[in-house]
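Every number here is computed from the coordinates shown, using simple stated rules; none is lab data. Fair warning: this is a prediction, and the values are worked out from it, not measured in the lab. Cβ atoms are built from the backbone, for glycine too; each structure is taken alone.
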Structure 1
Amino acid sequence: MSESSRRFEILLPLRFNNGQAVPDTLLVDVVQELERHFGSVSSETQIIRGVWQHEGVSIRDELVRVFVDVPDLQEHREFFLAFKERLKQLFGQLEIWITSYPVDIL
């Protein structure tokens, strides 16, 4: 593979802000949408525990990681910027953490 690639990683919450569990179907829908759009997607089953501060209060999260490796194109970055806003609405979150970084696929 000679073109530059980039990994986009999304941390999705397992609970809504009110403490209720996120339905598995919502997580499956996100994974399926990424697969349809990019042709592949990966996810981890381990729980990632996070703690962060909001207005002086510690907030604890339980999250799962979903990721895709794609050609490093501006259109993919734009997709994830828009996707992030949709995810914030779907999951009722103040923030959804999406990171990206270059990957060297051998």
Structure 2
Amino acid sequence: MIENKELILRLSGRRTCIKCGAMYHIDNLPSKIPGQCDICQGALVQRDDDKVEVIQKRLSVYEEQTAPLIQFYSKAGKLESIDARRSANEVSRALMEALR
């Protein structure tokens, strides 16, 4: 689980190189020169689906259509919750453990 505010910050901060596709984040993994890829010097752009308005819409759709499944699978004993506020490595480890 993760708060919407944190999720919006993570997603809206992503940047992608238009030349080589390398991924960056303005806070967590910035390029050495803002707006420029460290690998090929291509421009870094924000994908349309990483814009705040689009993320908010996606979260709204999630709340309406997907969130009700949490209660369903929880009652069935088939839900594993993972704290997504932790680092990417910790979340990956917890996910792999849950899948075992």
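Work out Kirkwood radius over Cα pairs in Å for each of structures 1, 2, then name the structure with the largest result.
Numbers: 1: 14.7; 2: 15.7.
For this comparison of Kirkwood radius over Cα pairs in Å, the top structure is 2.
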Seminar exercise, completed: Working back from 44 (relative contact order in percent (Cα under 8 Å, 6 or more apart), computed), options 1, 2, answer is structure 1
For this session: Assign the value 4.2, calculated as distance in nm of label points 7 Å out along Cα→Cβ at positions 42 and 74, to the correct structure from 1, 2.
Result: 2
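Tell me which structure, out of 1, 2, gives 3.0 once mean projected area of the Cα convex hull in nm², for residues 10-57 alone is calculated.
The value was obtained from structure 2.
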